[in-house]
Structure P
């Protein structure tokens, strides 16, 4: 779920980098090294939060507001870099599920309360898009440098979305709840309304323009337009909620068994 739209000159591989190094590619050493670093840093942060802040609501609120600010910084850098890459001032406005999603998630964290209803749409959307982009960031080859601003800022804001989702669920800052399912269709409808509005405003200025993958597929030369993206997201959400339900059910059963066992041992000691 990327905001990257291939320009007319981007249908061919970019030239080799300095000293004849090949350009970055999906599952190349730069992509894999990035994933290793992200997993290692994420695991270290999770352990730190679990040890010191997991049960401190005030500290968690501050942590997630800081995460929101960092995410806002990354996605803003991405939008600015897209202006220069695609040569249009209107690309400052997020025109994809992930681009707009990162902005909404950032503001929901900065200004919203714990477990607010916006999170029950936007957290899932950005997590889904973030995982897809981390596994298959097809745009890493759009320039000979891995740290090309559009490339690295895109990877960073998608990474932050995944990190934030896992941390929210891990700490209980957001608790998955199937009863709040209505946030999904409401959120998707809002995003598509924004996409149609952007198309009506900017398509006359640029015949290559697209928004929310209404015209152009996410991955070039595929059928992955907005319809398939939305369906894939809803299915992924349903699978996650079912898995979450049964995982919770199993965890509660283990807790009940442990409590019953403790009571039995206490009773045996009294006898």
Structure Q
């Protein structure tokens, strides 16, 4: 399973060297949230994730590679015996279109270039069952794109930012649990039911990321921006059963919507 051709450089420091005090406050430790802070310490988060996965591999008797090797999409997929995905390989043409879109997005917002280069396997979402794109913590660093995602450059750009926002939010959850154990499911404002509190926070994060992107590069009407902010706020109104870290992130997200 190939990763992105311009994949982010591996982190240079392992999380094993981070202290408990450093990890106690993720927003201070990382200097914000991915895509929402220009000073976000993406390499620091990846170092932590790599160390967590390396320890997991050791416990499963699958060690033998460097911690950074576990940042590969194929490596984490196999380490966790991830379930099958509704996916097919993308054509070389569509893969090239994705690469071009990511390169352009990084030029438009250079502070996001590293985040956009996260090692990810992109595949065709099939059957799509009405969805336009998909991600899941069950198969991390994999993004599935339906045929409809390629309807226009603007549509593809939004879906890529949407799903990469999810991917970075999933990485946060490898170091910090955001919801209480056994938390009940929540129905999103869109009507989708059975979402976990962490997934609801993830939806708010996506809305905030898209707002910031459109505020910077344009391409969305005022009504669209207000709709995204209203959706994010409605999600926050519904979410509960969060851990203290989850509560902290929820407050930060609320400020990022406006």
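Computed values, structure above
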item: Origin of the value 1.5, where distance in nm of label points 7 Å out along Cα→Cβ at positions 74 and 154 was derived from one of P, Q; result: P
item: Top of P, Q by relative contact order in percent (Cα under 8 Å, 6 or more apart), largest first; result: P
item: Comparison of P, Q by volume of the Cα convex hull per residue in Å³, for residues 58-177 alone - largest value held by; result: Q
item: Among P, Q, structure where volume of the Cα convex hull per residue in Å³ as derived comes to 150; result: P
item: Answer label among P, Q for the case where helix-only ellipticity at 222 nm (-39500 (n - 2.57) for each DSSP H run of 4 or more, over all residues; to 500), calculated from the coordinates, equals -16000; result: Q
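Rule-based calculations on the coordinates, nothing more; no lab input. These numbers were taken from a predicted model, which means no experiment stands behind them. Cβ atoms are built from the backbone, for glycine too; each structure is taken alone.
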